[in-house]
Structure P
Amino acid sequence: MHIAFITPEYPHPNIKYAAGIATSIKNLAIALVQKGVKVTVFTYHQERDVVFEDSGVVIHSIQKKSYELFTWFKYRKYLQNYINTIIKKETIDLLEAPDWTGVTAFMRFRVPLVIRFHGSDAYFCKLDNRRQKFKNFVFEKIALKGGQAYIAPTTFAGAETQKIFGLNINKIKTIHHGLQLERFVNETPQDFEVNTILYIGTIIRKKGVLELAQIFNTVLETNSKAKLVLIGGDAPDIKTGSDSTYKLMEKLFSDKAKPKVNYLGKIPYSEVKSHIKKAQVCVFPSFAETLGMVTIESMALQKPVVNTNMGWAQELIDDGVNGYLVHPADIEGYAKRITMLLNDVKLCASIGKAARKKVETTFDIEKQVGKNIDFYRAVLSKA
C-alpha cells in the first residue's frame, strides 16, 4: 500500500513551517513506513521545488505560485496536476489531506481522498464564537464534500465538524493522534525547575492566553516564587486588530507578574522537549483545539497538565487522575489547580506518572498506526 499526505507543513529543515498538524503527520508517516507502507508527503506553499527523503518518507516540497488572476483556483489546479502525475508515476493508492482552509476544494484526484479533521476554520470559529468569512466556509465545505471518508482525532472534533458541514456521520472514524513514545522519555522526572509553569502554543486569543495572564497574576498572590515560560509564535488579534496578541497579554500582567514572565517566542521543535522537562507544571487553557499534541507530549514526559475542560480535552485527561480540567474563564479555579501542584511535589509526581500511563494506553503510535492502516484498507475496498 502507498499512502500520500497533502499538507502545508512538516517537521524538516527543508520545509518552512511546522506545528501540530506537521507533528501528527510525521509521527504517523514514520510509523507507516516501519509497518511496510510506502509514504509520500506533498508539502505546498513552500519556498522552492525539491524532492528528498527523510526516515523513509519521500517528501515533495512544492513552491508557492502567484498568478495575475484567480491564484486561489489556479494554484489548486497546479497542485492537482502535480499530485496526479506523481500518483500515476509512483502508484499511490490513497491521499489524505487536512480540512484546514479546504485546500482540496476544486481538485480531482485519481485515487480516493481521506480528510483528517485537524481543525477547519469553521470549527475554530464556532468554538471561538467568531464569524467566519463566507469564502472560507465555502472552500472548506466543497473540500470536505469531496472526501470519500474522514478521520477525527477526537470524537468531539468529529461530531462538531459533522454538524457544521452536514457530513455523513457513518463516514467519520475517530482515531487519536499518536506519539513515538521512545522519543518522549523522561528518565529523571524528579528533576525540574521548581515553581516553573510552561505554556506551549501560538500566542493567540483562542488558545486562552489572555486568560492565562490573569491566571498567572492570581497564582502569584499565593506563590510569589512562581515563574511563567511561554513558547510559541505571536499572532495578530482578529478581535482588536492588534498586530500582536502578546502585546495585549503584556498589558494584562500585573506589575508583580511582568518580571516573572519569560517569553521565548518560536523556538526549534527539537528544543521544546527540554523545556517541558524543566517545567513543574504545563498549562493549556485553550478554547479551541481538535486534540492538542503538546498536551500529550507533556503527559508522556510525566508532567502534570492543567488543561481546559472543553470536549476534546476530556478525551485526553481524566480529571484528577492524570491531569486537571478547568474552564479557562474560571480564573480562580484554574489558578487554584496550578498552585496546588506547585505546592505539592509528590502530587506532581503521581499525576505525572499516571499521565504517562494514559499516553501509553491511548496515544501510542504503535497502537494507532494499525487503526489507520485498517481504515485506509476499508476505504480502498469500497473504491
Structure Q
Amino acid sequence: MTSRLMMAAAVAAALVSLPVLAAQPLLSRSGDQLAPRVENAPLAAAGIERAPVSFAWALDPAQSLAAPAPFVATSRSYWEMVDAGSLQRGLDLPLTAADAVIQVSPTQGARALAPEQWQVRDPAGALAVDKVVDAQQLRAAGMSVGQGTAMVRTGRSSMAGNYRLQSAQAQGRYVVQVLEPNSTVALHLQASREQVLAGGSVSVSARLLDDGGTAALAAGKASGRLLPAGGEALLVAPDGRSWPVPLVAGKQGLTAQVTLPSDVGTVQGLWELQAFVSANGVQRDGKVAFAVAQPTARFSGQVEVDAARRTVTLPLQIGAPGRYEARGTLYATGPDGRLRPVAQAHSAAWFDAAGSAALALPFDSVALPRGYAAPFELRDLQLQDQGRMAPIESRAVAVTF
C-alpha cells in the first residue's frame, strides 16, 4: 500500500472515531406547548437543590408508550349556598334516582343544627330519611367536617322527583350538597390541555349526559345521550382569586373558552374551572384542573446532536434564576424499520442568572437493544421549572438524527 493510501486510511479511521456533531432547530407540532418569551419571576420555594444531575435508563422497545387518555371529570352531584329563610320555608332538591345522599354544613356564624332539627320529605310529602350521620360519626369515618354538619340518605326505595329539605331552627347560611351515585345523569368536563402558559388559553367542554350510570360505564355500555343544558363557570386560582367564565351552548354541549391572566401569582397548585350546569330541574356541578406555568425559561436556538454518543444538548434561554429540568424519550429504528422507545433521560441544573444556558440528555449511558440503531427520534421533550413546579414546554417530536 502506498504512503498516500495509508494516510487516507488513517484519516478515515480518525474521522470515524470522532463524534459526529450536528446543529439543528427543534421541531414543533400542533398541540405542543411552546413559550413565546421568557419572564422574570420570584422564587417562593427555599432550599432548592442546586447540584446538577443527569441520568438515563433503558426502556423495553416491545412495550409501546402511549399518551394517557384525556382526563374527563364526571360529577353526579351538586351543591348550593342557602340562607336560613330558604331552609325554614323548605328547600326544593330535585333528585333523579334512589339512595341519594344529602349533606348540610353550617357556614361560619350559622347555627349548628342537630340531625333531628331538619327533615327531608319525598315528592309525596312523606319523610324520606333512611339513615342519618352526624358530625362526630363523619369525623370518625375520616371526613373533615365542622360542628353541626350532618348527612342523610334517602334509601333504596325512594323515588325520583322534587324533595324538600327543611329546618325551622335554621339561622345563618348553610352549604347543601347532594350526591346521586345511582343517577344516570352526569356532568362530563374535559379540558383541551392539562397545562397552559400564563396569558394563554384553554377550552373546556361541559356536557350533561344521560350516560346510563356508573354500572353501565363500568360494563362499557354507556349511552351518552346529550341533554340540552345551560350554566355558568368560574375560573379559580390557587391563591383564591376567581373570574366568571361564560358557558356557550353548542351542538356538542357547553364550551368555556378560558383565558389565563398574565399574573398567575406565586401560590403553587393547580388552577380549576368550576362548572355549574342544569337542565329540566336537574343540577350538576364539577371541576377540572390544569397546571399554569409562567414562562421563566424556554428552549431557544439550535440543538446540538452528538449522534455517535447519542447525546442531545438543548440550548436554553433563562428568564429567571432557578432549577430547570429537561426530559425526553429516545426512539431508535428496529430491525423491522419501525421506531420504538429504547431509553429515557433526565437532566437538571441550577442557573443563577438570566441568559443563555444548556442541558444535555445523555442517552449514551444506555446500551441499545440488539438490532436497534439510527435513525433516532427524541420524543416527548419537556422543560420543567422545578423550583416553581411548573411545566413550561412540551414537544411531541423534537429532534430526528
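A short reminder: the numbers here are calculations on the coordinates, not readings from a lab. Everything numeric in this text was worked out from a predicted model, so none of it was measured. Cβ atoms are built from the backbone, for glycine too; each structure is taken alone.
If you work out volume of the Cα convex hull per residue in Å³, for residues 133-324 alone for P, Q, which one comes out largest? Top value of volume of the Cα convex hull per residue in Å³, for residues 133-324 alone, among P, Q, belongs to structure Q. Determine which structure produced the value 12.9 for mean count of other Cβ atoms within 10 Å over residues 61-68, calculated from the coordinates; the candidates are P, Q. The structure behind it is P. Tell me which structure, out of P, Q, gives -2000 once helix-only ellipticity at 222 nm (-39500 (n - 2.57) for each DSSP H run of 4 or more, over all residues; to 500) is calculated. Among P, Q, the structure yielding -2000 for helix-only ellipticity at 222 nm (-39500 (n - 2.57) for each DSSP H run of 4 or more, over all residues; to 500) is Q. If distance in nm of label points 7 Å out along Cα→Cβ at positions 125 and 269 computes to 4.7, which of P, Q did it come from? For distance in nm of label points 7 Å out along Cα→Cβ at positions 125 and 269, the value 4.7 is produced by structure Q. The value 15.1 for Kirkwood radius over Cα pairs in Å, for residues 277-316 alone was derived from one model only; which of P, Q is it? Only structure Q yields this read-out. A value of 1.13 for Rg/Rh (Cα atoms, Kirkwood Rh), calculated from one of P, Q, originates in structure Q. Taking distance in nm of label points 7 Å out along Cα→Cβ at positions 77 and 173 as the criterion, the highest value among P, Q goes to P. Which structure, out of P, Q, was relative contact order in percent (Cα under 8 Å, 6 or more apart) calculated from, if the result is 15? Matching structure: P.
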